[in-house]
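Following this line, the structures themselves.
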Structure 1
Amino acid sequence: MKTTLKFLKVFIIILIVSLVMRALAKLYAIIHYALDTSTRITIEGEVFPDSWTNFTIMIYLIIGSLFIFFLAYLAFVFRKVIIAFSKNSFFSSENAMQLTKVGKGLIFYGFGLFVLSFILNFYLIDFTPYNSGRAFGRAVAKAIPIFIFSSFVLLIASIIKKGNILQSENELTI
């Protein structure tokens, strides 16, 4: 169990670093555009509609960067739970509260990702009923795994909360 928790701690740290680097890359593109307004904002792996102005792309990238920083914050909170688990503190109210915060935060992040993906996909296509359904489907496909993962995190938080209650009742009877 200790080896698994150590591996998980290292994985979370790598995740936090990569998320912060990705958000900083987006912010760098915005700063680069602010210094050289004659160029169009481009980011590797991102495709923007031709009808969008640089200002619209900049707003989209700022919102996306904020969501990435929020996800890094949630990973940092989850890291605290992993550290508590490695100290054999499983059924504490602090762990349940932190995991609940992560689960609800992931629901918020998933909803935001869905909205941003739908807006971007909707503008990249010609408007027909089929294409709008396709844009909706692509946005749902990005958000569903996050919603499923957040429901598992909330389930684990409720199990830890119930375990904390049982542990305190057991300590009172002894």
Structure 2
Amino acid sequence: MEDRKTFFDYAGQVFLTFGITITVLNVFCVLFGEEAEGFSTMFALGGEGLPAATVFQFLLSSVFMVAARYLFFTDAVIKKLSLPLRTVCMLAADTIVIIVFVAVCGWFPVDRWQPWAMFFLSFGICFGIGTVVVTLKERAENRKMEAALKRLKQKRESGRKTGAEEKTGAGYGKRN
């Protein structure tokens, strides 16, 4: 799992999540806002962007989602849980957060299946992309760690040879 994190790590992750979310939502507003105006609070301004209240709602939802990530992907609270189970629990927590915000904040009508289908489709696509990115990042970090370990082993082996030479006198001129 991850190293112990500070408040600043948490805040940075919240703002990263928030920034990506707001960027994607504003793209949706530009592309679909005029047609969706009046459909939900997210599109209340049509193609002009997101209302301030909606922006702050997404900031708060980002806080909860990142808290779920820290809860399930650090050993601070949950000590022994497999990675697949941690992922399922985090996705369930994120889905609950979204359902609550949709219902309370009116992000889209809860009684229509189309917005839910689009939500789960976009959530799935974003999760898939995120999984690929995290996997690639982890592989790159693993390669770096393997290379560093290999260098450390080589350094230790060369240090042992040098130490053995010093003890036996090998590599030095004859002593009288």
| task | Taking 0.30 as the value of FRET efficiency 1/(1 + (r/R0)^6) of positions 32 and 80 (r between Cβ atoms, R0 = 30 Å, to 0.05) derived from one of the structures shown (1, 2), identify that structure. | result | 1
| said: By the measure distance in nm of label points 7 Å out along Cα→Cβ at positions 56 and 128, tell me the structure among 1, 2 with the highest figure. | reply: 2
| query | For which of 1, 2 does relative contact order in percent (Cα under 8 Å, 6 or more apart), calculated from the coordinates, equal 17? | reply | 2
| said: Starting from the value 15.0, 48: which structure in 1, 2 was Rg and Dmax of the Cα atoms in Å, for residues 64-143 alone calculated from? | reply: 2
| query | Out of 1, 2, which structure matches 42 when percent of Cα pairs over 29 Å apart is calculated? | reply | 2
| query | Of structures 1, 2, which gives -30000 when helix-only ellipticity at 222 nm (-39500 (n - 2.57) for each DSSP H run of 4 or more, over all residues; to 500) is computed from the coordinates? | reply | 1
| note | Value 12.8, calculated as mean count of other Cβ atoms within 10 Å over residues 48-55 from one of 1, 2, is from structure 1
| Just checking, which of 1, 2 has the largest value of distance in nm of label points 7 Å out along Cα→Cβ at positions 96 and 152? | 2
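Any read-out appearing in this document is the output of simple, stated calculations on the displayed coordinates, not a laboratory observation. Predicted model only: the values in this text are computed from it and were never measured. Cβ atoms are built from the backbone, for glycine too; each structure is taken alone.
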